[in-house]
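Please treat every number below as a calculation from the coordinates, not as lab data. Quantities reported herein were computed from a predicted structural model and do not represent experimental measurements. Cβ atoms are built from the backbone, for glycine too; each structure is taken alone.
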Structure P
Amino acid sequence: MTQPITNEHPDIAANESALKLFAKLDPSLIAFMLDVDGTLIDIGPSPFEVDVPESLKETLVKLYELSGGALALVSGRPIRDLDLLFAPLKLPSVGGHGAEQRLMGAPVSRVENLPEAMRHQLITAATPGSGIEYEDKGYSVALHFRKALHEEERLQAHIQETRRAFPTVDTEVLPGKAMFEVKSPGINKGDGVRALMTKPPFEGRSPVFIGDDVTDEAAFGAMPEFGGLAFSVGFRFEDAAGMFSEPEQVRLALRRMAGL
């Protein structure tokens, strides 16, 4: 269960508690599992209008070294987009909410694509001037309505109509922050994290996951299986060990741990 904390009324005490708890962790013993949008970086007007501070890249490089390489980005974005955002870094990653995975130095592994005709029909919702933007990831289609909140009901109806038009294609709808993503079932960040935790250098460590959205709940649920901890950002997650108020505070906690 989640409960949002608004920027107008941030939980300062909870944030300070999260900072103190995070500071006690030993990077040589844990595996960092880090969501990106709304966690490491601030949510932008659209997925294509975001900023990755150079100081964050420096922090991630240092923590990668301190953790012996046990640091991964765990995002809804495709890994190709993560590489562009964090260039020149190419970190271990779980992309597409678990549809893609890459260990350091290895090629990207990914699930099969949805039919092209189905993806095309979903994308037709993003009509000129509607404010709706789309990401065609191949294995899924994400439809963003951050700039058109009034289009939510129309978008939901369009998605259901499209799914009915392709009755033999098994799909599910993953809701997020002003976003719906149509994808194959059984793909989630939790399973992506579990897969990483079976491989070096993650294997045998205690994972620490930080996330900010309902799309992260599956990863939160995987933490107890490995003796790990979850931290939320801007939302109270029932199973989280702590809550940061905003991405800036996450960046602060990571930078302090990196000794920068």
Structure Q
Amino acid sequence: MEIGVITGLDKEGGCFDHVRQFGLGVCQLVSWDVSLATPEVARKVVAAAKRAGVRVCAMWGGVPGPAEWNFSRGPVTLGLVPPEYRAERIAALKRWMDFASWIGAPAVITHCGFIPENSTDPLYPGVVEAIREVAGYGKGKGVEFWFETGQETPVVLLRTLERVGTGNLGINLDPANLILYGKGNPIDALDVIGPWVRNIHVKDGFYPTGGDQLGREVPVGDGRVRFPEFLRRLQETGFTGELIIEREISGDEQARDIRQTIDRLHGWLRA
């Protein structure tokens, strides 16, 4: 399991100083600006990655339109669930699939949204078809489509992966998100979705304490993920993918917490 970090996509290809400052050699690229998904930017990214000696293990692709990270407006704004935004978001994810293929990234990751837990919900078939369209397009490009966990329970993820059935699907497991959204225990979740996990977001947090707002993110090791046990369970499933650190703050505090996380991960993995 190689340790890496998330870093933002830059139109001039200057994406990798953030990675190298921590002595790391792998990253996920992330961007919400689909106008950057061009061959010109891709060429700059490939050249910059080669110079820096950094491997891009996936492209995290954001989509246009509103996005509210809470329980009240999240279900009607996030991912491929809201019908009114679905067509433009499918188109955006296809562009990210093109971009991933140009830079040699094996997968595109995104949040698919609050996928209905009830499979008889009238919205559910459309969500499945939308995901199938994106994943099928990626399959033609040799690119996989990975769901980042968050708004769905593990069982809903499993059911949807099975229903979509394109053969190029996987999960970017963010263990903290399962907690922050109150959707599951990440260690137990591996019993359900373990075979589908391709990539990990290393993040930590606490369960929600109210009905409208997500739980609170904290430095890795200070929350409810129980990382030593989580990593052992990952190893038992045969997971060999990347551990990508995501600390959703900025500035000096973010850099400090990332360095602490790297040290903690090395200690837990040696134990």
field: Computed -13500 for helix-only ellipticity at 222 nm (-39500 (n - 2.57) for each DSSP H run of 4 or more, over all residues; to 500) - originating structure among P, Q
entry: Q
- request: Name the one structure among P, Q that relative contact order in percent (Cα under 8 Å, 6 or more apart) of 16 was derived from.
  value: Q
Structure with the greatest value (metric FRET efficiency 1/(1 + (r/R0)^6) of positions 97 and 249 (r between Cβ atoms, R0 = 25 Å, to 0.05), set P, Q): P
Comparison of P, Q - label where mean count of other Cβ atoms within 10 Å over residues 105-112 is highest: Q
task: Out of P, Q, choose the structure whose coordinates give Cα extents along the principal axes in Å, for residues 89-128 alone equal to 39, 16, 11 when calculated.
output: Q
- request: Of the structures P, Q, report the one carrying the highest value of distance in nm of label points 7 Å out along Cα→Cβ at positions 33 and 161.
  value: P
- request: Taking volume of the Cα convex hull per residue in Å³ as the quantity of interest, name the structure among P, Q where it is greatest.
  value: P
- request: Using FRET efficiency 1/(1 + (r/R0)^6) of positions 185 and 225 (r between Cβ atoms, R0 = 25 Å, to 0.05), single out the structure from P, Q with the greatest value.
  value: Q
